[in-house]
Structures are given as structure tokens and as C-alpha cells.
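*Asks:* In the part that follows, the structures are each spelled out as C-alpha cells.
FYI, it's all coordinate maths here, none of it is from the lab. Remember, it's a predicted structure, so these values are computed and weren't measured experimentally. Cβ atoms are built from the backbone, for glycine too; each structure is taken alone.
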Structure P
Amino acid sequence: MEALSGKVFGQGNEADPVLMTNVQCQGTEAALGNCSYMDPGDLCQHDEDAGARCQGASSEVRLVGGPHRCAGRVEVRPDRRWGTVCDNGWDMKDVTVVCRQLGCGPAMESLSSKVFGPGIKSDPVLMTKVQCQGTEAALGNCSYMDPGDLCQHDKDAGARCQEPFSLRLMDGPGNCSGRLEVRYDGVWGTVCDDDWSETNAQVVCRELGCGPTKPLAPKLQDRPRFGQGTGKIWLDDIRCKGTEKTLQNCAHRFWGYHNCTHQEDISVVCQDN
């Protein structure tokens, strides 16, 4: 952001009047006309026309080259062309803003191009020395500098945010019955049946937008099964109170920590709406 003179952007049309001088704003006014100012009369000519440069708050942002949309090399588009961000001064406050702008989960790491690779040589480096407070709604609202020739793509900044939690029911007769799978940090995995309860299942059904759970047999071995999953077993020993909006808010062991096999993958049966 800069306050500039007419030497930068040129002079106004000679036929147009100069309407304001000695403008004094507090910075909280909704419009320039609400600030204190004087009628210039003949005191000012167009060689003293004021100029201004603002930072574009509407810049788009994306993360490229990572395992999912919430991790990768940081790229911004203030107008029609995408470019990268130099990692000079890049920190977790800056990543927090990127994660918020993208609708991802919490910020996890601020990274360099060594992790997600450099940007395309023909694309510009658009920002350096980004300084966010961490509360901004968009990266373009943070203080930054034009890198000029100071940064090359070997210094492109990267970010990793937690991907938003989601769940699904697989291999059942419809979307509301099946083996329970959850996605954490971009990877789908299953849920162990240890300490599983009807209350847990009600939270799942509600989160999926299905009807309530169907009554199940009291013995776990007599409950419906929809086959074993593969890969990660993400959650174990889940204990919900029943008021949670999402299964991830229920008490459980640390993500990926369990003493189960896929023979213990839990299934859930909800009523269709």
C-alpha cells in the first residue's frame, strides 16, 4: 500500500478541476468525502495530483503439487495469471490465512519448494516477505512486497493444512448403510468396532443426513457386516455423547493408533430419508 504523487500515474485532464487539498483522514471513514479537507482554489495544479496503490484483497489462492487440495506449493492469482510466493519470511501465520481462505482445516506446516517442487519457470513470483497477523480472511489482505528479481522458483513457499474431515458408508445397499470409512489428511480409512455404541452410530447417521439408526442385534457378531476395508485404520475406542455434530468431535484415540485388524471394521445401518 502506498500514497503516491502524480509523477507515478500521470496528471489529470487539464480541463478537470482540482477539488480537494490538505485531506486529513483518521483512517476509519467509510468514504474520502467524510475526511477533513480544503478547497484548493488556485493553490494546486495537476502536477500535484495524488495517487494511491492498494493491495488486492480479492487474489485467489491454491495449493499445487501436494497429496490433496489442502497441501502444496502456494500459488496466487491477483488478476488473470497465476504465480508463486517467495518463502522469505513465510511462517505459520501466513499458512493459517491460506488454510482459512481455502476452507481447509487448521494449519499444520509452513514449507519450501523442496517439498512440493518449484513453480513453472514461465510463471512469475508475485509476493515476498508476506507478513500476516493470522486473522486475515485472505492472503491478499496481508502485508507483502513485490519480489522483483530477488526471488526465483527455488524459493517458492508451500503450505500444509489439515484436510476437512469427511465420512462415508461403503459397500452397502445405499448411501445410508455400509462399512464406515473416514478421511483424514487426504486418506480414507476404516473405524475399529472397539467400544462402538448405538450413540456413535446416531452421530454418524445425523452427519450423513440419513435417518436414525436401525435397531441392531445386541451381540456384535450378529450385527450386519459389509466386508473388510483396506489400508489405514484411522479411529479406535470412539465414545460419543450423542450431541456432537461430527464424529471427529467424539472422544477417541489418536488418529491412526489402534490395536485392531480389518476384521473389526465397524458397519453402520441408518434409515433412508
Structure Q
Amino acid sequence: MATLATLAGILLACGLVAGVLAGLLGVGGGIIMVPILYFVFGALDSVDPSVRMHMAVGTSLAAMVPTSIRSAMAHHRKGSVDMALFRRWLPGLLAGVLAGVVFAAWADGPALMGVFAVFAMAVALHMLFGRPEWRLAETLPGVGTQRCMAIAISGVSVMMGIGGGTFTVPTLTLFGYPIHRAVGTAAAVGVLIAIPGAVGFILGGLGAAGRPPGSLGYASLVGAAVLIPATVVAAPWGADLAHRLHPLWLRRAFALFLGATGLRMAFSLIGG
């Protein structure tokens, strides 16, 4: 079994990388935290395999709360958060989070891993091979359709333990949104996913067997305590970097991290 110091060091490094990604891509850092947490929990004999993925998702969402807030504030100061769109999406975002938490509480670990792998790789392929000029339309659809999109984005995101940027960014760019404004708005969306999502996983895991010591529901307080300071410190670094990079490099960075983590989870699932 890995030593506590080694695991803490891995989580600290994970938090720094996740924080930079939160600011850079508006993804809340969960796209990195979930797979790393999954394998870290796998190194602990005290964590039952049946709750390993639930713990990874719940801990990621808990750690994302301050990170997402810090990232959203940094983007808001730069004027890249579309508050009018955020308010339109709010009812759908909350409904999707509720549906995702209910499904996650019912689903087993492999089902959550499958959700993570499939959607992560699908979006990565779009961001890697899609062309900037590709559009579904030049403007967003009506309010009702937008709220349905918000439900789908937040529902899948909370099941994956990731920020809404993973799906908000490509969705908005397909409707003609500039990438930097999409990233900033996605950071705000991530706040509305992380807070109720974390609460849902905490409540859903109360009394569950096989959790590691120091857990509150499906959230590891020890893991979150290591991740949160690192992600909060590093998030503004990513936000500053996002406004210096060419949009093409943002898309490539997004695809690289998304595809790599999705493949890793898929291989783990196939290998049993």
C-alpha cells in the first residue's frame, strides 16, 4: 500500500494542476481530479471497490467548490462571464444536478466510470478534430431549448464529478460564442454544479460501507483538505494564462487533458 506521504504528495500535485486547468479551461479541475482520486483510493486497502468511483466523484465535487468560485471570480473581473446567459440557464442547471445526483446514488461504480469515459472522449474528439468555423447555428436557440441543454450539461457533469466547462465550452462555441467568453461563462456554471453536487454526494453516501476514514458521505475530508488549498492558489494562474493563449491552443489543451483522462478510465474499466 502506498505511504500516506506519497499519497499526499500526489494529491497536492493533482490540486495544483487541477487549479490551473480550472482557470485555463473553465472545467473546475475535476477532469483531472476524478481519475487521480480513483487510483489513489485504489491504493488504500480501506476503500471498498464498490464505492471507489463514488468517493472520487464526491471528493472532486467538494474540492471544486472553492476552486470554481475563485475561477469564476477571476473570469468575471476580466469581463468574460455572460451573466444574462447564466441566469437563463440557472433553472436547468439546478434540475440537471438533482437528476445527476439521484442517478449517481442509484448507479454502481462501473456505471459512473462508463459515463466518465464515454463523454470525456466524445468531447475530446470534437475539440481536437472539430474546426473553429463549425457551427450548429450562429446564435443560441430559444430559452426552453437552452434550459434543456443546461439540464443535460449539469446532469452528466455531476455524474462525472467535473465542472460544467467540459460541456459548456464546446456547446457554446458550436453556437458561435468566442472561446474566451465561453470559458469564462463555463467557470460560473461550474459553481452551480459543484455546490449542490457536493451536497448531494455527501448526503447520498451517509452510512455507506467501505468508505475511507475521515469521510463525510461520499466525500473524503482528508483528500479535499489537501486538494482545496492547491487548487484555490493555482486557479488564478490558469485564468491569466487563458487570456494570453491563442484560441486554437486552448482547444488543443482542452482535448489533450480530456482525451487522456477518458482513455485512462476506459482502460481501467475494461481491465476490471
Structure R
Amino acid sequence: MSLPDLAAVLVEVRRRAPLTHCLIGAVTAPVVADGLLAAGGRPMMTSTIDEAPALVRSADSLLVDLAALNQETTTAIMPTVAAARYAGMPWVLDPDAIGVAPVRTALAHNLIRLRPAAVRGNASEIRTLAGGIGGSRGADSTLDSRTVVDDARRLAASTNGVVVVSGMVDVVTDGDRVVQLAGGDALLARVTGTGCLLSGLVAACAAVASGFDAAVAAVAMMSAAAEMAARRSTGPGSFKVALIDALADLEPAALQTRMQTPTPVPVQR
């Protein structure tokens, strides 16, 4: 299996500064916007039905994040995705907290039919999207990411895209290739919006690289930045600030070393 050139993806993000249109809730929007800017991208956060479908045409990628849905954002999602698909730009789905919530669960299943370039979620969310019972508790997963590899592969194959399963070990698959990447820090789970930020990084990277390479690069960026931030911080509050700084400080060459010893998962035929 050939390995993605993670350094090249990060360099290209910083060179091109892709504009990512984020349809996202107000709770997590600030950390996603700050993280995208720190990494080298640019965020746009318009989510109204009157403006989002028009403004997305000027973007390089789209993130649809179902966290903290409100009625206005829900109404804007489908026409904005339609405009993005018409423009030929990659779009990423973050099916936050689906499973029990009736509105966002049905919406996520409808969005999957529109074939996102990537889906990023936790193990419970991915299993739910793949047709199983995820067993989530709000936005938290009750499953280990490594237990849903087959679900992720099926979902990726059905969308002809990439699936990222977040957890203690992150799983990335395009339905054929499967890579597991360990790293990051436990403090990521104690700061609101870090999963949404990872989804935003996937969208930014997807604007400059192929889906699989973009997803692996985004995961590596987030893991490396979290490890740097943990060394600089004393708790969740300082970690949040240090994470943004670390994304800005990432060295492309150091990022590439994370793929020197990946853990490939055998593909079962």
C-alpha cells in the first residue's frame, strides 16, 4: 500500500489557503474557525437559507456538521450541498450525535445518498450510518473505532468516498485501503468541538488533495497538534489554546514521520 505524502498536503493547504464553507452550530463554530485559520485554511460560516447556497459557490470545499442543529441551518443544508455538488467541490459530512436524535439521523441518511467526499464521525455514528445500531450517548461513542472497520468500509464503498472513524485509534478507509493511526491526547475529548475541527481539517485538505490522502493528512495533523498542545498545557482550558497554536506550528517534515510505521488492516474479501 502506497503511503500518502502528508507533508505535501500540509504544504499545499498553506500555499493555497482553501476556503471551507462550514454549515455548523454556534457552539463549535469558533474552535473550527480558529483551527482552520491556524492550519492555513480559511473558514466561512454562513448557514442561512437565503445566503449559504449562493455563497458556497465561492468556496473550495464544504463541511456539513450536524452538531447543534437549529431550524434555519437544517433548512439550508440540502440546497447548499446541491450547490456545492453542482460546482464540483468536495464536501464532508460530520453526522454528529446521530442515532437517537430523530431529525439529524434521518437527515444524515439522506445526505449519505448525495455521496460526500468524506464522512468523519465516531464509531457509534459510523455504525449507525452504515445501517447498524450505534449505541451512542449524545455526541459520545460507546464503541471502539477498531470494532467498526467493516462498517466504515461498507459506508465508504457505498458513497465512493472516504470514511474517518475517530477514537483512541483513528481509522481511515476508502473501502479498499484501511489505515489505523494512533496518537493524539485524551484532552481532545475534554474540549468541545475538537471532532468538528477534525472534520473541518478533512474538508480543507480535500480541497487540495485526493480524498484518502486528505483524510489521513487531517488525522495526522490533529494528532500531532494534540500531542504538542498536551506538552504545553496544564488542563483543558490551556490545551484548547495550545491546540490552535500547535496547528500553526506544525512542521510538514515532522508530520510525514507519522506515516512511516502505519498499522494497515488486512482487507477481507
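*Asks:* Given a value of 38 for relative contact order in percent (Cα under 8 Å, 6 or more apart), calculated from one of P, Q, R, which structure does it belong to?
*Replies:* Working: P: 14; Q: 38; R: 21.
The read-out was computed on structure Q.
*Asks:* Let me ask something else about it. Given a computed value of 3.4 for distance in nm of label points 7 Å out along Cα→Cβ at positions 19 and 187, which structure among P, Q, R does it belong to? Please report the intermediate quantities before stating the final value.
*Replies:* Working: P: 6.2; Q: 1.4; R: 3.4.
For distance in nm of label points 7 Å out along Cα→Cβ at positions 19 and 187, the value 3.4 is produced by structure R.
*Asks:* If helix-only ellipticity at 222 nm (-39500 (n - 2.57) for each DSSP H run of 4 or more, over all residues; to 500) is calculated from each of P, Q, R, which structure is the one that comes out at -2500? Could the numbers behind the result be given before it?
*Replies:* Working: P: -2500; Q: -26500; R: -14500.
Derived from P, not from the others.
*Asks:* May I pose another question? Of the structures labelled P, Q, R, which one yields 28, 19, 17 when semi-axes √(5λ) of the Cα gyration tensor in Å is computed from its coordinates? Show your work: numbers first, answer last.
*Replies:* Working: P: 56, 23, 14; Q: 28, 19, 17; R: 24, 21, 19.
Traced to structure Q.
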